[in-house]
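These are the structures in question, set out in turn.
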Structure I
Amino acid sequence: MTVFLIFLAAAVGTYLIRVSGIALLSDPERLPPRLRRALALVAPTALGAIIVNSLFLDEGQWRAFGAWHLAAAVAIGVALWRRSAGWAMTAGAVAFALLLVAGL
């Protein structure tokens with residue numbers, strides 16, 4: 001019975017968090033400008049953290065220099081050149097695949 005109550009509490013808590021987000025963000029103009037600016041930076045910050053983590057760490061250990069880093073450099077170069085996330089991701093993925101096939 002205790003496990004059921006824990007799952008029930010987690011389900012209710014998750015639902016309340018989702019509903020509160022919808023209620024708060026239904027009219028973005030009601031939010032203070034400072035909070036709106038902060039919320040706009042959440043997604044890029046999370047993506048950056050994921051990328052940096054996968055680029056420098058491998059199962060909690062420092063990743064040796066190799067294909068990951070070179071492909072990231074290619075993706076950054078294409079992003080600066082083309083100003084397009086789609087082209088940058090495509091170029092990075094292709095560069096990574098080619099580097100792996102080359103044995104790096």
Structure II
Amino acid sequence: MSTPEPHQDWAEVQAGAEFTELRRRLRVFVFPMTALFLLWYLVYVLLADYAHGFMSTKLVGDINVALVLGLGQFASTFAITALYVRYANRKLDPLATKLRADLEGAGE
């Protein structure tokens with residue numbers, strides 16, 4: 001008895017309900033988070049370009065609104081990364097591990 005070709009296994013997995021669910025779960029997180037971050041970045045850039053008075057408002061000493069919002073860009077990047085890792089560990093990795101095990105087991 002011959003083993004199935006790997007591309008045949010992959011085509012079956014890709015067409016399956018579990019793979020579709022994995023893609024859906026990934027998109028549920030990635031698309032909204034990307035849109036939110038891009039919107040936040042665009043607001044920052046527009047404020048920097050058109051709201052000079054607001055951005056130069058001093059908060060504490062020489063620290064102004066622009067500096068706080070600019071550092072907030074970095075903080076939000078790290079926060080999104082941490083949220084993604086948590087989401088992937090809970091929602092994506094278990095399903096991906098199962099799909100991989102099923103695919104690797106099918107070739108034996």
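Nothing in this text is a laboratory measurement; each read-out follows from the coordinates by a stated rule. Source: prediction; values computed, not measured. Cβ atoms are built from the backbone, for glycine too; each structure is taken alone.
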Checklist outcome for this item: relative contact order in percent (Cα under 8 Å, 6 or more apart): greatest across I, II for structure II
Checklist outcome for this item: Cα Rg over 2.2 N^0.38 Å gets 1.60 when computed on, of labels I, II, structure I
Checklist entry - For which of I, II does FRET efficiency 1/(1 + (r/R0)^6) of positions 13 and 61 (r between Cβ atoms, R0 = 35 Å, to 0.05), calculated from the coordinates, equal 0.50? => result I
